[in-house]
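Laboratory data are not the source of any read-out in this text; all were calculated from the coordinates shown. None of these values were measured; they are calculated from a predicted model. Cβ atoms are built from the backbone, for glycine too; each structure is taken alone.
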Structure I
């Protein structure tokens, strides 16, 4: 049985998303937490996938994701929108996906199922922002 851990600061979204995944993802145990757990806390029950809204957590808490990734956990960042995030910093993490909370339900569930089996995905809206940020950074570097 696979395990998914949802980390999100909004109770209603976290619980609703958990309920959705319990119905939509076969043979999977879903846990949802507000607080970012220490990796050692989960060592006996490591999730296969961690879905996290990184805008709710500190850099120190997000640094724990590296430990989970080293243990073989897949990580997906799930954002409310693309305006409030520092995407280039998040891109440096070895994550399997960048998704939006505003995605259609069937698209979101489909992408999560595909990520569970090893695929990666960046939502097109996030891809556009990343492309723009990358090009802007390249221009700044060549101007120096």
Structure II
């Protein structure tokens, strides 16, 4: 994917773990799917907005400042047919077809849960979080 916005950068495979954390400390907010960068952002105080499909956000948001999900918004987009499908790994392993969550979808590999989240909904949720008492702006480290 080519980024054409001069104000945006792609950091894919550009930084080590420690460099990523250092970089994040200079940011106000991370918006990502449930991934390694969300866990790394948990080492900082920045705001986090993360999208969850297989596992509910309440079970995955980083624990910071004495609370799970502090300064964070978890967006749950569970499958309309199965709910959060990560539970199928232990309860119905026949439904899983790969060793990675990215390799399988129990609903005929449609990934309907993620496709159902529109850009408009994301913008609304981001704005709502940024205007809420749950968002705690951080002063970037110099």
Structure III
């Protein structure tokens, strides 16, 4: 929901605000563009990666269930070749899934840092603009 809100949110318009200098205006617009890029990364890359990883876990469970009876039969029959082959395939699947999960965790950590930066930037921009507007209000005499 956050990502869609950021993407759909209109551009900041400083058209009638002369008290905010050009540098701050540019910084706010840049921060908004950066946040949109991060939101797109979530929707286009990370969310599908999460879904794929979850599906891989489910698929592994199905694969394990399919191998289980064969592995038990191989143990009972003392068929080392079949047991080794089955366990090797399962191990290979585990290693592939682990690599994908490790990559996802790393990508999510990097994304968390980007979100933290976005939040800090927006808070800083809002504080600066609030300060400017508050100082203007202080100059208006009370009626």
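Structure values in brief
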{"item": "Which entry (I, II, III) yields the derived value 1.5 for distance in nm of label points 7 Å out along Cα→Cβ at positions 32 and 128", "result": "III"}
{"item": "Kirkwood radius over Cα pairs in Å - highest-scoring structure of I, II, III", "result": "III"}
{"item": "Label whose coordinates, when helix-only ellipticity at 222 nm (-39500 (n - 2.57) for each DSSP H run of 4 or more, over all residues; to 500) is calculated, return -14000 (choices I, II, III)", "result": "I"}
